[in-house]
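Okay, got some structures for you below.
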Structure I
Amino acid sequence: MKVGVLSLQGAVKEHLEMIKRCGFEGIKIKTVGDLEKVDRLIIPGGESTAIAKLAKIYGLDREIIKRGKEGMPIFGTCAGMILLANKVIGNEQIRFNLIDIVVERNAFGRQVDSFEVDLKIEDFSEKPFKAVFIRAPYIKKAGREVRVLAEFKGKIVMARQKNILVSSFHPELTDDLRVHKYFLSENY
């Protein structure tokens, strides 16, 4: 299986390393042609507005939407979650509208307010996951078909709807492979 990481801006290298550590081939996605070569896609954290604008310039926005609607598994972390949402509070930036969530940007504060917390994640986590939050969004509202996988202080920080997985936090900034293994598993 080949796993793409959208490589327009953000934590690309870290996700590629996690994919490799999970035993799969990671590919940088910069063009529509690159995207056609992969079975799954990770949209990393970074600056969601910059990623969205570049995705539109390169035509990747339309192709990501098409592939997501066809069932390709897509995982968005932090900015990736914002891009996959169908609504972002107070912001009309380009979105892919692939998961029925309403997202609040920078909900846990500014860069200096970044933190780590032990998080219980449904489905695959017996022991807590050390979650890294950096200018993180959260899910303010989730649609009926969205499964909430993790919450922090009553705020939804990880969810899944069919083939789309999102997290507010950055699992690629830890040594723990469980979130990536979950997304890359045969049963996903």
Structure II
Amino acid sequence: MIGRMEEGLETDRADEMVDHVDENDRVIGRVTRADMRARILRHRAVFVAITDGSGRLLVHRRSTSKDIWPGWCDIAVGGVVASGEDYVAAAHRELAEEIGVGRAELFELDGGRPRIFDDESVSLIGRCFQVIHTGPFVFADGEVAHAWWVDRDELEQVRRSERFLPDSLALVLPRIRW
């Protein structure tokens, strides 16, 4: 295990404003995060896979205070893009907030095209990135409970016993450059 978060921190802000977007990524409204979650409105999101350059992926367990899929495992850091924020700025912000990485080169995994993910819990259009970084990582904002490195085989093993975020698995996993 790489580290643990500081206990008792707030993670998601219900009053944060987000853009409600259509399937073509055009803004059709502006809503609070709480309203977006309650009505399962399509919004923008970013996903950043962290690899170490030698075939390992950083996997983390989400905080139990997350507003969706609390305590589940994830293969990417990231989250909701704030209203008016662009995808790249959001990816850098999420890297800094969630794992303490302030400067990193982002590699596009999606060819610059936002991709749609919809299920019974969420509707989003997201951009996928990858960063090669070996740490150190700091989980100060409370969104990440702890993290660890896995190779491809270890990831498959852990997926059999843990719940993973379906959006990251669908959008990021097929595109990771191991």
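A value of 2.7 for distance in nm of label points 7 Å out along Cα→Cβ at positions 105 and 145, calculated from one of I, II, originates in structure I.
Kindly point out which one of I, II the value 19 was derived from, the read-out being relative contact order in percent (Cα under 8 Å, 6 or more apart). For relative contact order in percent (Cα under 8 Å, 6 or more apart), the value 19 is produced by structure I.
No lab work stands behind these numbers, since they all come straight from the coordinates. Small disclaimer: the values here were computed from a predicted structure and weren't measured. Cβ atoms are built from the backbone, for glycine too; each structure is taken alone.
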